[in-house]
Structure I
Amino acid sequence: MLLKLTLAFAICSTSFAFLESLFGHHGFNSNPDVVCIMEHCSRQSADCMGDANCRANMVCMMKCGMTNHSCMYECMNTYEDKIFDSFMKCLVDDYQCLQLVPPDPTFRCSPPTAVVKNFSLPQFKGSWYIALGLNRDYDCFDCQISSYAPTPNSRNYTLSEKYDVNMLNGTIRHRIAIQQVEQKDIFNGGNLDFTNTIMGLTMYEKWQVIDYAESGKYVIMYYCGHMTSDWWYEGNIVYSRTPTISQDDFKAIADTLETSLGHKVEQYCRPKTQNCDVNSTV
């Protein structure tokens, strides 16, 4: 028994050192609770220390520093696996052994005031390409294909997002993320609630339909999300039913982005939409 306790403490202390190095510098103090880790997440901690990808993920993120979030996302997209997800879920979502420090604790979203009210979830049904994106960390992956389908025995919809990640070793990783979509107020149908779990962390997002083309060929969406009470982020995407957008539609989209959101279309990334493998999986 003493040997087991000593081993458990050593494993948790190693995890603590990882987390403290990752989140506890540059004047921030996230206080990972080693007692909490030992009590609630010792199995997940041991699994992470025994998993090459999980260890590499932690080491890679430590090298990025607290302020380089694009670097951290590259690490997670390269090395993240189910063991890492389970470890982070236990630490953050389940037992709050680790309090995440947001990139900017003062940041709050600035949602638009003009939202399409006459909108229903079945209008989303089927697949869309993300043709334009504003948030460089979340919206600019290549071959982003979002497929919406009714959730069985529910009024909600399920969103399956496929996208490609350029990994640090130069290869491409095909990924998929699942979200649940709810329309709470049918009289304000353009306001939607999205819930998803990424990297073991639950994310809550409020989406707004800014424009839905009469032709059904494109949709302009804004979203505001948060992981913790003070970790907020926002973005803006353009869905297209086809890999390419016609010149007339592109001009209409650019006009709407500027008048409704105050953004020039030149601010947006244009992810790859041609020659994408729609049948790819993780």
Structure II
Amino acid sequence: MAGTRPTVRRRRLAAKLVELREQADKTPQEAAERIGCHRTKINKIENARLGISLGELRDLLRFYEVDDDQALVDDMVSLARRSREPGWVQRVGLARPTFTDFIDYESAADYIRSYQSSLIAGLLQTPDYARAVLSCPPSTLGHEEVEALVESRIKRQEVLERADPPRLCVIETEAALRLQVGGRQAMRKQLDHLETMAGHPSVEVQVIPDRAGAHAGLNGSFVLFGFPNPTYSDVVCVEHRTGTLYMETQQETEEHTLIFDSLRSIALSPGDSLGLIAQVRQDL
């Protein structure tokens, strides 16, 4: 059932509990005995199929001998409390499960690095641009579905208006700026909006010009999420037609960090990027 799917936060909490138990060299049976339950319950908690009470969590953290790390305890308690809360997309049922995860990551991150080879980044799209992307053939979405997804995409952008917005670094290609998604008028509005958002205090936009030639981003777009607490490792997200691929190992995140840094080094400066955006808009 759709409503029983664990949230990203619950899965994060479960993974961290497994990690701490293994570091403490404890078995699931020993953990179960500690909090006075059957081993099946520990298995369900560690598989994110069942939540955990704050009392049980604190007891396990003492058992794993990490309760003196107050920052870790606070992060785990916060995760446990928020793991019961579905994100707004889950509440209104607008997105497929893998994209629901994407939006959860987006809302929890404090640093978002986005490389886009052919489209404007979702957090910087206008409604007309998003509508054209979502409805392009061979889309099977009806008008109402497209409009609901456009609304949800625009709602996502509210993350940038929070009191503590994430830092957003976007690298676009010149080809993405010149691709006339939705026609000339829609693209002019999109470039105007991109220029405006580039002036946002937490947003940085850089463009890789066509003359840069071959570069590390030719294999495709990706988004790299960074988080403010130690219970969240970085996450790389790669969207495709039917879902989203998530990569969380240290090797994967470090490799994509290197790729992103390489792309930043060949992209125009933020100021020169604004000049290229203005030039492309003028060309339209």
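Any read-out appearing in this document is the output of simple, stated calculations on the displayed coordinates, not a laboratory observation. Note that the coordinates shown come from a computational prediction; the quantities given were computed from them, not determined experimentally. Cβ atoms are built from the backbone, for glycine too; each structure is taken alone.
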Note: mean count of other Cβ atoms within 10 Å over residues 115-122 at 15.0, derived from one of structures I, II, originates from structure I
As an exercise: helix-only ellipticity at 222 nm (-39500 (n - 2.57) for each DSSP H run of 4 or more, over all residues; to 500), calculated from one structure in I, II, equals -9000. Which structure is it?
I
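Using distance in nm of label points 7 Å out along Cα→Cβ at positions 35 and 75 as the calculated read-out, with 2.8 as its value, let me know the right label among I, II. Intermediate values should be presented prior to the final figure.
Values: I: 2.8; II: 1.9.
Only one of I, II returns 2.8 for distance in nm of label points 7 Å out along Cα→Cβ at positions 35 and 75, namely I.
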For 20.2 (mean count of other Cβ atoms within 10 Å over residues 139-146, calculated) the corresponding structure among I, II:
I
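Taking distance in nm of label points 7 Å out along Cα→Cβ at positions 171 and 187 from the coordinates of each of I, II, which one would give 2.4?
Details: I: 5.5; II: 2.4.
The structure behind it is II.
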